[in-house]
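Every number here is computed from the coordinates shown, using simple stated rules; none is lab data. Here the structure is a predicted model, which is why all the values come from computation and not from measurement. Cβ atoms are built from the backbone, for glycine too; each structure is taken alone.
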Structure 1
Amino acid sequence: MLSVGLAGKPNSGKSTFFKAATLVDVDIANYPFTTIDANHGVSYVRVACPCKELGIKHGCGRCKDGVRFIPIELIDVAGLVPDAHLGKGLGNEFLDALRVAEAVIHVLDASGGTDAEGNPIGLGNHDPVSDVKFLEYEISMWLNGILNRNWEKLMRNYKALGGKPEQVLIDQMAGAGVSDTHIRRALAEMKKDLGSWNEEDLKRFAGLLRAYSKPMILAANKMDVAPPENVKRLLALKDVIVLPVSGAAEIALRMAEKAGLIRYLPGDADFEIAGQLSKAQTAGLEKIRALMKEYGSTGVQQCINRAVFELLDYIVLYPVEDENKYTDRKGVVLPDAFLMKRGSTARDLAFRVHSDIGESFLFAIDAKSKMRLGEKYELKDGDVIKIVSTK
């Protein structure tokens with residue numbers, strides 16, 4: 001399952017965001033290091049289900065009002081403080097928890113109510129813009145530390161044996177959550193022989209690895225209490241995706257929906273009243289509605305969607321066995337929705353379904369057009385595909 005990490009300094013609202021996105025009960029408190037061990041939960045990306053486009057009467061049974069939610073893993077790591085890579089705060093073990101994350105949602109305290117180490121100091125007393133770069137730096141320096149392990153010995157062997165630079169680095173970074181592709185891409189930008197790298201070259205390479213292996217989106221959390229000027233300044237940042245977020249508002253909406261008080265789907269721009277509300281409940285929900293009207297939503301679902309579809313460039317594919325009825329062999333309509341990298345081929349999808357099917361692949365069929373597709377056909381977002389194999 002695709003994994004996305006939640007990271008940031010302590011008390012920025014990561015655990016609130018995590019609960020809002022997963023409804024997993026976690027400790028939430030107004031002091032640093034409430035989260036000690038990384039929390040793992042299932043969240044979802046939201047997409048338009050193709051069942052209406054395909055003319056399937058009564059829907060597919062796997063979406064709600066034409067909206068389909070596809071599971072991903074969300075990892076809430078403990079708060080990171082400046083110099084965490086040196087062991088400060090709770091140390092490197094929490095950077096290690098991000099190894100499997102393909103992207104990172106950096107949860108920022110947009111209210112400016114906590115200092116650089118997450119201690120409460122009152123709203124507006126800290127500049128949230130100053131928190132933006134520290135997480136990139138900490139992850140880069142963590143990767144730099146892994147690169148530096150036994151580096152001199154590694155270089156002696158490299159020069160003596162005349163090995164390929166990418167293989168040396170791939171071996172060194174094994175287990176760090178960095179792929180061969182990330183390493184080759186970063187190496188291509190260095191334009192300097194590996195054997196002559198100095199300390200600054202290693203740091204630069206680590207920064208490139210961070211950018212490619214752990215791309216980030218910024219969640220400007222606590223927008224419901226943040227000074228408007230803070231949010232504006234964060235949104236004005238260049239070369240980074242920033243989304244205003246209220247994890248607390250999203251939790252309130254999801255709990256109200258669960259109790260049958262409102263009709264709401266994560267990512268909606270509004271909600272409908274569905275039950276009897278007290279005056280206090282009405283007042284609270286109207287405050288959230290005003291917030292959603294100002295910003296378009298609570299921002300939680302949008303962060304997850306943009307991390308997966310924009311940062312990571314995934315697409316959604318629907319494998320079926322009957323291209324005419326869009327079902328599996330049991331008659332289940334659109335039974336599965338797979339997240340795969342843009343550029344994946346029909347044969348890649350066959351392997352994703354099952355390795356035996358991939359190895360015995362013959363051709364695929366586009367269920368929408370009924371056209372036959374070869375193994376190198378590049379899949380498009382929303383494709384409904386039948387795989388034909390000898391198995």
Structure 2
Amino acid sequence: MSSLRTIVLGVPILAVAILIAIGVTSTRADSAKKLAKATFAGGCFWCMEPPFEKLDGVVSVTSGYTGGKESGPSYKEVSSGRTEHVEAVQVKYDPSRISYEYLLEVFWRQIDPTDNGGQFADRGKQYRTGIYVHDREQKKLAEASKQKLAKSGVFKKPIVTQIIWASAFYPAESYHQDYYKKNPSHYKRYRRGSGREGFLETVWGDKPLGPPKKPQAHKTNTKKKSMSDKSKQYEKPSEAKLRKELTPLQYAVTQEEGTEPPFRNEYWDNDKEGIYVDVLSGEVLFSSTDKYKSGTGWPSFSKPLENENIVRDVDHKLLMPRTEVRSKHGDSHLGHVFNDGPAPTGLRYCLNSAALRFISKEDLEKEGYGEYLALFEKKAAE
């Protein structure tokens with residue numbers, strides 16, 4: 001824990017479970033409002049909130065912890081380095097008013113991206129920088145932005161900030177939220193004393209960032225669309241149709257967040273090549289190329305095939321919060337994601353077979369998923 005920050009932190013730490021309950025906004029509610037998320041780690045989260053909160057189009061900025069395997073970490077645990085989490089901020093924004101590209105530009109101007117041992121006065125892996133991407137488009141834009149910065153010559157050392165798939169994000173304790181507003185004098189002293197303010201002024205003082213341009217709609221490639229471009233085809237059936245077409249187990253799992261028995265479900269040991277789609281909507285979720293034997297008795301995947309069709313929510317049904325996984329359009333409960341999976345993602349998407357429909361490689365074309373044949377042709381070539 002940084003001594004500069006420890007001096008004034010004599011505020012009792014509240015129960016993490018209570019903070020999560022009052023601090024987390026449902027991802028499904030965000031979807032209804034057409035908001036998007038961006039998650040950035042830049043060292044001390046006190047200093048990462050103000051630059052984003054002042055932007056037009058940003059709805060909220062939350063300080064928290066991400067990137068670790070443990071559930072519900074506390075500030076004491078993270079700041080001491082006892083977990084794998086890093087301090088981070090999660091930005092919720094309106095993509096029709098501000099672009100993800102601009103948020104990336106703002107992010108780079110708050111950190112030293114050449115430092116892999118922490119940030120300024122705060123040392124340790126818990127203060128390393130990172131861009132935690134939520135879908136393929138964010139990943140592509142983040143990689144392009146990092147490459148652009150590396151070529152710009154602004155920094156002479158290599159850019160070491162990592163681009164990582166987003167995992168569970170846990171809001172920090174309430175006294176950390178908007179710290180710069182609650183304790184402005186100490187915040188200013190800390191920002192100067194840590195060395196951050198002087199560093200950023202030296203690097204960026206003569207390179208002002210212009211105002212954001214109005215985001216432009218991405219052009220659609222009419223020659224070939226991925227299934228994620230066909231979201232209008234996906235919809236949740238009516239309640240009457242659900243009752244009629246789903247088995248009792250499928251209904252219990254997808255609509256009532258039930259769990260099927262391990263080792264006694266359809267796909268736990270399925271080793272055929274193909275993709276897995278939502279049993280209700282047909283939206284593409286996972287691929288056999290990312291399926292592995294976890295030993296749990298449920299189908300397990302290291303990552304989604306179409307990340308934009310996956311919604312993650314905090315699940316409080318057990319004593320410790322878990323990250324629930326749902327389909328975006330069908331709104332089906334699929335299972336949960338855990339941070340104990342294989343490299344390179346380190347994730348285990350533990351799913352219910354009853355929420356999925358498997359389409360074999362041989363049936364992709366006739367089922368309308370022909371564009372995914374390339375996945376298996378590439379694997380065969382390797």
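Given that mean count of other Cβ atoms within 10 Å over residues 141-148, derived from a single structure, equals 16.4, which label among 1, 2 identifies that structure? Write out the running numbers ahead of the final one.
Numbers: 1: 19.5; 2: 16.4.
Among 1, 2, the structure yielding 16.4 for mean count of other Cβ atoms within 10 Å over residues 141-148 is 2.
Figure out for me which of the structures 1, 2 the number -10000 belongs to, where helix-only ellipticity at 222 nm (-39500 (n - 2.57) for each DSSP H run of 4 or more, over all residues; to 500) was derived from the coordinates.
On the way: 1: -10000; 2: -7500.
For helix-only ellipticity at 222 nm (-39500 (n - 2.57) for each DSSP H run of 4 or more, over all residues; to 500), the value -10000 is produced by structure 1.
Rg/Rh (Cα atoms, Kirkwood Rh) was computed and gave 1.02; which structure, 1, 2, did it come from? All intermediate terms of the calculation are to be shown ahead of the outcome.
On the way: 1: 1.02; 2: 0.98.
Computed on structure 1.
If distance in nm of label points 7 Å out along Cα→Cβ at positions 165 and 373 is computed to be 3.8, which of 1, 2 is the source? Numbers along the way, then the final one.
Values: 1: 3.8; 2: 2.6.
Only one of 1, 2 returns 3.8 for distance in nm of label points 7 Å out along Cα→Cβ at positions 165 and 373, namely 1.
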